[in-house]
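Structures are listed in the sections that come next.
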Structure 1
Amino acid sequence: MLTSRREKQLEELEIKLGIPFLNKSLLNQSLTHSSYAHESKEKIGDNERLEFLGDAVIKLVISEYIYNRFPSHTEGDLTKIRAVAISDDILGTVAKKLKLGYFLLLGSNERRTGGMERKSNLANALEALVGAVYLDAGIGKARDMLLEMLVPEIDKISKVGYIKDFKSALQEFVQKKKWGLPSYHVLKESGLKHRKIFLMEVKIKGERYGIGRGVNKKEAEQAAARVALARVKRRNTKPK
């Protein structure tokens with residue numbers, strides 16, 4: 001049962017999104033972190049299943065969009081554009097602009113340690129929200145919401161020119177600086193056997209410079225390398 005305060009919060013988000021939910025409980029579940037569900041005395045569901053569904057919807061919608069938007073690009077190039085557009089970094093940034101952290105239900109420790117601003121929490125919540133919109137209002141509404149949020153990001157990628165191989169670009173950059181070769185390590189494997197999600201880190205001289213997620217190790221390495229490349233270019237200082 002939703003409290004009147006929570007209902008007001010959810011109405012505020014519905015206004016932001018321009019999408020009224022028929023099933024408010026579904027919207028609430030999409031914003032319920034597992035830490036909150038575990039601490040709750042009531043038996044309530046977290047947003048992990050909706051996150052799984054939302055991830056698939058995002059991939060479909062963005063794949064369709066860039067397929068039509070870039071008719072001369074190869075399958076490999078489209079995959080790389082999509083990887084950037086729907087990375088945790090981009091999804092987390094979009095969710096932050098939406099102030100999604102304010103609406104998240106988090107366990108006490110997760111909230112205390114900055115869970116409202118944590119990019120992984122925000123990205124996961126956005127995926128779950130997409131899943132909830134899809135179930136409540138259909139693929140059309142989910143597509144409209146996603147394109148409004150992500151097309152500007154795709155436009156930025158296409159204007160500045162995306163790097164086809166972030167791993168090679170990172171390696172070339174650090175070698176020029178004589179910092180040695182980057183090393184990649186799997187931090188975590190999750191998901192079903194036929195739908196694994198890999199969390200990968202990249203280190204330079206033993207210091208972590210980036211973390212990335214992907215449906216295979218290659219995609220996760222590219223995502224981690226992209227984060228690391230941006231970081232080393234910003235810092236442009238030698239790792240310890």
Structure 2
Amino acid sequence: MTALVKQAANVIELLAFFAEQQRPASLAEIAKHFSWPRSSTFNLLGTLTNLGYLYEPRARGGYYPAPAWSALVQRIESAQPLPDELMRLLEVLVLETGETAVLAAPSGANALVIASIESPNAVRYTAAPGKLIPLHVTATGRALLSLMTDEDRAALLRRAKFERYTPTTLMSAAAVEAEILRSRERGWFEGNAEFTLDLGGVAVPIDLAQRQLAVLVAGPMFRVADKVEELARLMKGQVRKLKAGR
């Protein structure tokens with residue numbers, strides 16, 4: 001597993017803090033919230049301010065992220081935007097299944113949620129964009145692994161940390177490979193509460209020209225356990241439509 005670079009992690013955590021608080025915060029408040037030394041907090045805030053990524057809306061009124069962040073993100077996203085048809089795919093799946101639909105992409109040893117639409121049900125699966133899930137543990141991850149070359153997948157599984165999250169977690173590279181083989185043959189990947197107890201679903205890989213993705217429909221086991229094949233047929237049909245329309 002790649003080691004975290006502390007300074008980079010601190011910047012991301014700081015942005016998440018502002019996203020949650022949605023108001024300016026003082027140096028003292030930020031240092032206390034994260035249990036950071038005041039000196040390193042001062043240096044971080046000063047650096048971001050000097051670069052134009054933080055500002056003080058009022059003198060001595062606390063720091064807040066500057067509009068430069070929004071402009072930067074928009075420029076990045078405009079170079080490779082998420083196609084509208086992928087969001088429509090999620091909308092259709094939620095409408096037809098009543099469960100949460102998620103789009104994920106590979107990110108190192110993890111599946112990264114890049115878009116999701118939650119089920120309208122009170123009890124539902126939630127996966128906000130940015131959520132990371134170990135590739136080898138879930139149906140979504142195994143769907144993404146299936147799109148890799150045998151060599152790349154084997155290299156990743158050699159480095160994987162096989163931790164038991166639930167009684168059904170697959171605990172070896174051989175077990176993951178065998179499940180990928182079975183899933184490829186039937187054309188879909190089943191989640192059986194391997195990462196989160198009482199949560200199941202179906203994932204289908206989507207191999208596009210410039211993206212390798214997986215779409216997941218997931219919900220509590222008491223709703224999805226008896227209809228995984230129905231979900232799989234529906235999802236495969238919608239993915240075929242998506243590819244045919246490109």
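Throughout, read-outs are computed from the coordinates displayed, never taken from laboratory work. The model shown is predicted, which means the values in this text are computed figures rather than measured ones. Cβ atoms are built from the backbone, for glycine too; each structure is taken alone.
Look at distance in nm of label points 7 Å out along Cα→Cβ at positions 36 and 100 for each of 1, 2: the largest one is in 2.
For distance in nm of label points 7 Å out along Cα→Cβ at positions 60 and 84, the calculated result is 2.6, so let me know which of 1, 2 that is. It must be structure 1, since only it matches.
Given a value of 4.0 for distance in nm of label points 7 Å out along Cα→Cβ at positions 76 and 140, point me to the structure among 1, 2 it was derived from. Walk me through the numbers before you get to the answer.
Details: 1: 4.0; 2: 1.9.
Answer by label: 1.
Among 1, 2, considering only distance in nm of label points 7 Å out along Cα→Cβ at positions 148 and 212, which has the greatest calculated value?
Details: 1: 3.1; 2: 0.8.
Sorting by distance in nm of label points 7 Å out along Cα→Cβ at positions 148 and 212 in descending order puts 1 first.
In this comparison of 1, 2, the computed figure -19500 for helix-only ellipticity at 222 nm (-39500 (n - 2.57) for each DSSP H run of 4 or more, over all residues; to 500) is attributed to 1.
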